[in-house]
1. Work out which structure the value 0.90 belongs to, where FRET efficiency 1/(1 + (r/R0)^6) of positions 170 and 218 (r between Cβ atoms, R0 = 30 Å, to 0.05) was derived from one of P, Q.
2. When Rg/Rh (Cα atoms, Kirkwood Rh), for residues 162-233 alone is compared over structures P, Q, which one is greatest?
3. Of structures P, Q, which gives 2.0 when distance in nm of label points 7 Å out along Cα→Cβ at positions 2 and 26 is computed from the coordinates?
4. Of the structures labelled P, Q, which one yields 17 when relative contact order in percent (Cα under 8 Å, 6 or more apart) is computed from its coordinates?
5. Comparing distance in nm of label points 7 Å out along Cα→Cβ at positions 130 and 178 across P, Q, which is largest?
6. Taking mean count of other Cβ atoms within 10 Å over residues 98-105 as the quantity of interest, name the structure among P, Q where it is greatest.
7. Match the computed value 19.1 of Kirkwood radius over Cα pairs in Å to one of the structures P, Q, and report its label.
8. Of the structures labelled P, Q, which one yields 2.1 when distance in nm of label points 7 Å out along Cα→Cβ at positions 34 and 122 is computed from its coordinates?
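Any read-out appearing in this document is the output of simple, stated calculations on the displayed coordinates, not a laboratory observation. Source: prediction; values computed, not measured. Cβ atoms are built from the backbone, for glycine too; each structure is taken alone.
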Structure P
């Protein structure tokens, strides 16, 4: 029996997430999907747009069979610990056969070779990495530039948000010698950091949140403008959360 594992924030669950989920199930002929989902706080310690129960409900109503919460220690940490917490949770179930995740460009050979080197960290790589860090480069930038030329020439591709996380997943699978089979799904539509709604039905979660924060008093009107970007279940749950006074939640509300 094939069972897919997915690690996500679903902040909120949109058409791109639905495509990823359905494509992974089709490609692996999986019978079940288990999701490890961030709770009420996400990476960088920011609050989720709506609470963990609502986002878990979005996942279940859109095809996920079981949701585990990613402990806040991992959910708010770096990409490495976010990925490691999620992978170890899935691995400890003892039943997950595949790990599905998004990539900017499907190039398994490049990603696997890079991940293998990151997992092994040979002395020459460690030395080059430390040299670059001393110049003031951030760790994500330095770790890619420290790669051998045949890999570092693809630095722009390797440093895209989805591929950074994909590399981290692959690195951890190799470090921990886990038997989860990676399933790479090409990201559709807008880039991860895009703040504008695209012409196609695949926006970023960032663009959705940005659209809904234009006018807090017009939330329901703005939400109805997203019918082509969000599955019906997500629209219904967000509307219900708003009517109950539980969404949206903004970082500024915690500092004002």
Structure Q
């Protein structure tokens, strides 16, 4: 069977803690390596878990809250120091140009590779990348600012992975994630903080499980834990009550799709 794996580099949320890194994941599709989100410290996590930076083919940034992209400047700088020469595609909302332009101007005469900034449409489902073996698409989430989810598919095996973070409880995403083998859905809060989740456009663990159940996915992985939870077992308990095949995201854990 072809290779299709998701490695968790970070599964915390906006407030830094010593328990979890900010959001980031690696998706390996038949040796093609992609990154979803790039929170602060992501490149250190890649070193820790022996992921080869040189293999990165593209980055997908779900939205422009800092915990999801503050690791980009360091990663880009390191790739430059490593002598990268091949283009790097970054899929993100248009505003990221304003944030990255000063860095690229500063590094410009040192960099031997080109960064292609490819804008995401925050309103529509779109195909982002397709070749003979894989397909990657995006769809809108529901958050305080423009946010996108992603679906990764290996064509030959018909296996699929979907990433949904950050988002409020949003059943409208179900058609885009229907039947995926693995779903990552944010679960920032426990059910006792449901009002807080709604106010901040995040989800509870139970709500994530409800989405998984409605979509008929094979397995649910929850993450993006609020810093208030030193013990995240309460989140898993709430998820499995609705969707038994649920697991916690943990830094360094590799999920087979």
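1. It was calculated from structure Q.
2. P
3. Derived from Q, not from the others.
4. Q
5. Ranking P, Q on distance in nm of label points 7 Å out along Cα→Cβ at positions 130 and 178, first place is P.
6. P
7. Answer for the origin of the read-out: P.
8. The read-out was computed on structure Q.
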